[in-house]
Every structure is written in structure tokens, then in C-alpha cells.
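Read the figures in this text as sums done on the coordinates, not as results from a lab. Everything quoted here is computed from the prediction, not taken from an experiment. Cβ atoms are built from the backbone, for glycine too; each structure is taken alone.
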Structure 1
Amino acid sequence: MASSSPKIDKVKRIDVHTHIMFPGEEGGKYADLMPRLARDEAGQEVIQVRGRSFRGQMELHNPKRRIQDMDKKGIDMQVLSIMPVFIFYDVDPEFGIACSQIQNNAIAAIVKTYPDRFVGLATVPLHVPLAAAKELKRAMNELGMKGVQILSDVNEKNLDWPELWPFYETAQELGAFILCHPKAFSVMDRMKKFHLQNLVGHPFDTSLAIASVIFGGVLRDFPKLKLCFLHGGGFAPYQRGRFEHGYQVRLECKEMISKPPSEYFKLLHFDTVTHYDPALEYLIRTVGSDKVLMGSDYPADMADPDPVATLSRLEPIPSADKENIFGKNAARLLGL
């Protein structure tokens with residue numbers, strides 16, 4: 001069994017934004033698509049998928065190493081979601097369903113082994129919405145998972161794609177926590193230099209996803225969805241006034257909604273990964289401490305390496321608000 005977690009004050013520190021992976025089986029119809037462990041030219045262990053190699057992230061599939069890192073940083077629990085590059089919306093339904101089931105079973109097994117340290121989020125074949133809804137039911141009802149991670153678009157269809165309505169209906173009925181992660185594939189051609197696909201592409205993609213669920217009527221029809229957008233909500237929290245002004249002066253912005261965007265914006269949640277204290281302070285002040293959850297993006301190189309310290313040093317934020325963000329909000333939304 002896992003070691004007991006360190007106690008810091010009385011509030012559990014819950015990191016809602018962490019990623020994990022599981023090597024696929026050798027051979028088979030989809031061997032080239034599944035992640036696998038390999039050695040590079042220098043003999044170092046790497047994770048390979050679709051011709052790309054990922055180094056220095058061995059924690060992705062090692063729960064004991066994760067727990068050691070958590071203890072060092074004063075984190076009591078991690079919410080596990082699959083590494084986004086291993087979410088396949090562009091494959092045939094058979095593989096999409098099978099891959100989701102394999103990954104969900106693997107995450108559930110880790111949570112079962114370390115129930116005091118990990119919570120699981122499912123992955124689903126969102127490009128097959130009815131199958132996605134079915135797998136979400138299985139993951140939550142049979143595997144004990146608390147929600148789902150989705151990408152910010154489905155093969156370049158925004159999150160207001162009408163085919164997604166049955167999935168949203170199921171997610172709302174189940175009370176699923178929905179973590180929305182960007183991928184920025186649709187703008188990669190203009191962002192090949194300087195790691196811009198991450199630095200600019202990820203917050204751009206998140207902002208587009210937020211605008212889509214607001215202006216596209218998703219939150220109009222499903223106001224109880226527990227949506228959490230990562231990396232501090234991208235650019236959207238800092239441009240929400242532009243959304244509001246557009247609604248006042250442009251007929252297009254009223255096509256699907258009859259209330260101003262601010263009424264829907266207040267339904268959203270955001271993590272703390274901003275890498276800039278004044279930006280995080282602004283986010284907390286403007287959306288409210290009940291809408292912000294501690295996240296790290298562990299173990300990526302673009303992660304906040306110490307999210308507890310990040311939040312702790314924000315002197316203008318009251319202690320009660322910090323307690324909400326450290327873990328109270330996550331515990332409530334995840335039903336812990």
C-alpha cells in the first residue's frame with residue numbers, strides 16, 4: 001500500500017492537472033499508434049508514439065516515483081488523466097473505443113492500489129459521441145472514475161459540434177468532472193518555431209474552446225456541466241470583456257444564446273497554471289476562489305514545478321480562498 005500522505009494544515013492539496021501514460025502491447029493492428037517504451041541512441045529510456053519521442057518523463061508510468069514527488073511538494077492527491085498525445089480522435093471507432101477502455105482500466109488499477117493518493121479521469125472516443133457517452137458511464141459506474149478529460153476540439157470541430165449533445169447530457173447526468181486540455185494542432189503550421197505551439201497555441205486553443213461552449217449554446221443547454229479549462233483558461237479570462245462587448249454589438253454573438261456571455265462564464269472552472277503571479281491573482285479575484293483549482297501539468301517540462309508554493313506566496317489572496325483552491329473545490333467537484 002502507499003505511504004500515508006503528509007498533512008499540511010487541514011486541507012488536502014489536490015492537483016487536478018497531471019498526466020500519465022501506459023505502454024501498449026507489442027504487435028497487433030494498432031501497434032504503431034500505441035505508446036511504447038524504447039531506448040534512444042544514447043541508451044536512455046524514452047516514450048515513443050507516432051514517430052515522436054518523449055524523454056525525461058518516466059514519472060508518467062511510475063506511480064511510486066509520482067508519490068515521492070508529491071510528498072516533496074506537499075501534494076496529497078493527484079487527479080490522473082492520460083497524456084493528451086495519447087488521446088486518439090482521428091482513428092477508426094473500433095480502435096478509439098478499445099484504446100479508451102485499455103487506458104481507463106489501467107488508471108483505475110492505479111487508483112485502486114493507491115486510493116489515498118490518486119483519483120482517475122477517463123478518456124473517451126469523443127469523435128464517436130454515443131460510444132464516448134457509453135464509455136464514460138462504464139468508467140464512472142464500474143471503475144469508480146470521477147470524470148473525463150477531453151481535448152479542446154474533435155478533429156477540428158469545436159466543442160459546440162451538435163453531435164456532442166448526447167455526450168454532454170450523459171456527463172451532466174453523471175456529475176462528471178470534465179477537464180478540457182488543449183492540443184493546438186489546428187494552428188501548428190504557423191507555430192513551428194520557438195515552441196509556440198505550446199506557448200501560444202495551447203492558450204489559444206483553450207480560449208477557442210471556452211468561446212465555443214459559451215456562444216455555441218453548450219452551457220445554455222447543460223448549465224450543470226463541471227467544466228475545468230487548463231492553463232488558467234488560456235486568454236479567455238483576460239478577454240472576457242471582449243466577449244461581453246461583442247454580444248452587445250454583434251448579432252452573430254446572439255445566434256445561439258439569449259443571455260450575455262458573463263452569465264455562462266461564471267459556470268466555468270480553471271486551474272492555476274499561469275506561470276505569472278499577477279495573472280493568477282487576477283484570475284482568482286475576477287472569477288472567484290470557488291472557480292479555481294490547483295494544477296501543475298505534472299510531469300511536463302511546461303509544468304508548474306511547485307503549485308503549492310505558487311499559491312502560498314500570493315499574499316493578497318486570503319487564506320480561506322487559498323484553502324478553496326488547494327483542495328476544497330476539487331473535493332467538491334470530484335465528489336470526494
Structure 2
Amino acid sequence: MTADMQHDAPRALSGASGPAILISGLTKDYGAGRKALDRVDLEIHRGEIFALLGPNGAGKTTLISIVCGIVNASEGTVLAEGHDVRTQYREARRLIGLVPQELSTDAFETVMATVRFSRGLFGKPADASLIERILRDLSLWERRDSRIMTLSGGMKRRVMIAKALSHEPRILFLDEPTAGVDVELRRDMWAMVRKLRDGGVTIVLTTHYIQEAEEMADRVGVINQGRIILVEPKAELMRRLGKSQLLLQLDRKLDSLPDALAPWHVELSADGSELAYGYDVGADASGQAEASGVPGLLKQLDLMGFSVKHMQTRQSSLEDIFVSLVHGS
């Protein structure tokens with residue numbers, strides 16, 4: 001990666017107001033009672049990294065395809081920096097770059113030709129220095145004259161990213177961009193995403209690698225069965241729904257959980273040697289419900305004649321939270 005990427009990334013317009021993307025009542029109905037999207041309302045802020053998470057078939061790709069003008073909505077509106085993606089298609093589409101899930105490039109074209117052509121499609125004048133910089137940032141410069149059919153899957157994915165960046169979009173969609181790619185590309189891509197965000201570009205990503213969303217995102221949205229079930233800043237989501245788990249290894253095994261431990265709703269490991277207790281850090285730290293919190297549990301074990309050989313805590317990850325939200329929706 002080069003430091004130039006940060007300075008040459010398109011910056012949000014000075015004095016611009018309103019969200020990067022405003023989605024209102026968005027519905028996609030395929031008939032026969034099948035709705036891919038069901039009255040989705042969503043606002044994505046300018047210059048943020050927004051992670052859209054959801055299981056397969058939840059509606060993520062349909063939503064992105066509508067915003068990018070690939071699929072028509074049944075109902076609702078989408079504004080990209082104030083431009084209606086349906087009635088002001090050209091203006092809206094010029095603002096948007098898309099890296100789709102599927103690799104769809106002209107196999108017989110060279111890397112350089114296909115990236116230049118992509119820029120021209122958006123009415124942008126030729127800019128050899130910009131194209132060179134993008135190809136270098138994606139480690140494609142040495143392969144610029146190679147036909148795409150000769151590239152590996154990871155290199156083809158890099159070409160898709162280069163095409164999406166060629167017209168200098170202010171909104172970039174990454175739909176499962178790291179699926180099936182090597183660790184090096186994944187690392188390079190996230191370095192580039194951070195620099196683009198720092199330069200004012202709005203990033204919307206979907207990913208099956210939830211640890212990536214946990215590391216990268218400013219805000220997280222969860223979609224399931226075509227409906228947005230949650231949108232929150234990542235840090236707030238982790239604070240509000242993240243749980244701590246206390247793992248207690250006992251000095252002797254239990255065949256079953258004693259009734260005296262029922263108030264703590266602990267779980268016993270399969271071999272009977274360890275107790276797992278989920279608790280709210282804030283409640284215990286403030287002294288609330290002390291009788292049923294960690295101090296009370298430890299006191300009860302002592303009264304029962306058990307010693308704790310080892311004790312450790314585990315904090316919920318974004319993946320834990322995601323699974324609980326989807327299964328509970």
C-alpha cells in the first residue's frame with residue numbers, strides 16, 4: 001500500500017449535508033408470498049464503515065443490488081447523497097463503486113484495459129496516474145498487461161476492486177469481498193478500506209467473516225428475513241449486548257448441578273469439572289444483585305465445600321451477538 005491512497009481518495013464535499021445513503025420503505029416482492037426485502041428503512045452516514053450482517057438469504061445482496069441500480073425495487077426509495085437511484089440514475093450511479101460477490105470480468109481483456117474501460121463507462125476522462133496508483137496499491141501493476149483469464153482467483157478479485165475504484169466513487173459497496181481469498185489480499189484490502197474511509201469515502205460491506213466486521217466497522221446493521229432488526233454503533237452494540245462468561249474449574253467433578261446453584265443459571269461441562277456462568281459486568285461492578293452475582297456464586301461454592309482450581313473470563317464476540325440476534329428474531 002502507498003501513503004498516496006489516503007490523500008488521493010475522494011473526499012466528502014465540504015458543506016455537504018445529509019446521509020450518504022437514505023433508504024425508506026424499501027421492498028422487493030418476487031410474488032408468491034416471497035419478499036426478499038420488507039419495508040427496509042436504513043440511513044448510512046457519510047464517511048463511515050457500515051457492516052451489513054445477516055445469514056444467507058437474508059436480503060443483503062438484494063439491498064445492495066437495488067442501491068446500485070442492478071435490481072428494481074417493488075416499493076420504496078433510495079437516495080445516494082440526495083440523488084434518487086431510480087429517477088436520477090446516472091447522477092447516483094457515478095457516486096457508487098461496487099465490488100460484487102461474483103467474479104465477472106472480460107476474460108480476454110488485459111488488466112489495464114478493463115480498469116481503464118470501467119473508468120470510461122462513468123464518463124470520466126483518462127487518468128493514467130490514477131489507474132497506475134490503484135493497480136500498484138492492489139499489487140496488480142506487474143500484471144497490468146496480463147489477460148484476466150490467466151490470473152488466479154485472488155488476482156481476479158483485485159481486478160474487481162480496481163474496477164470499482166477506477167471512477168473515484170464516494171460510496172463503495174463491498175459484497176463479501178474477501179470470500180475465498182488469501183490472507184494477504186484480505187489484509188491489503190482492509191488497509192485500503194481504512195485509507196479510503198479516512199479520505200471521506202463511505203464504505204458498506206457485507207462479510208461472512210464477522211471478526212472482520214468487529215475489527216473494521218463503525219456501525220453494524222443486522223438483517224434477517226428481509227428486515228433490518230438492529231442498527232447500532234459497534235462499540236455500543238458490544239457494550240449493550242456483549243456478555244461476560246466466568247469459567248470455574250472445580251477441585252472435583254459433579255455428576256449433576258446441585259439445586260443450591262439454581263439461582264445462578266450456571267452450565268455444567270460435559271465432564272462435570274467446570275461451571276460456566278454468564279453475567280453482566282456492570283451489574284456486578286455496581287454491587288447490584290450481589291447475592292446472585294459472581295461474589296454470591298463463589299461464596300455458595302465455598303459453603304458447599306468446593307474449591308476453585310482455576311478461573312477465567314470470556315467476553316462475547318460480535319459473532320456471538322449476531323447469532324443470538326438472528327436466532328432470536
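Taking relative contact order in percent (Cα under 8 Å, 6 or more apart) as the quantity of interest, name the structure among 1, 2 where it is greatest.
Numbers: 1: 17; 2: 21.
That would be structure 2.
Among 1, 2, considering only distance in nm of label points 7 Å out along Cα→Cβ at positions 66 and 298, which has the greatest calculated value? Of structures 1, 2, the maximum of distance in nm of label points 7 Å out along Cα→Cβ at positions 66 and 298 occurs in 2.
Supply the structure label, taken from 1, 2, corresponding to FRET efficiency 1/(1 + (r/R0)^6) of positions 146 and 210 (r between Cβ atoms, R0 = 41 Å, to 0.05) with the calculated value 1.00. Source structure for this number: 1. Kindly point out which one of 1, 2 the value 59, 48, 44 was derived from, the read-out being Cα extents along the principal axes in Å. Computing Cα extents along the principal axes in Å on every structure in 1, 2 gives 59, 48, 44 only for 1.
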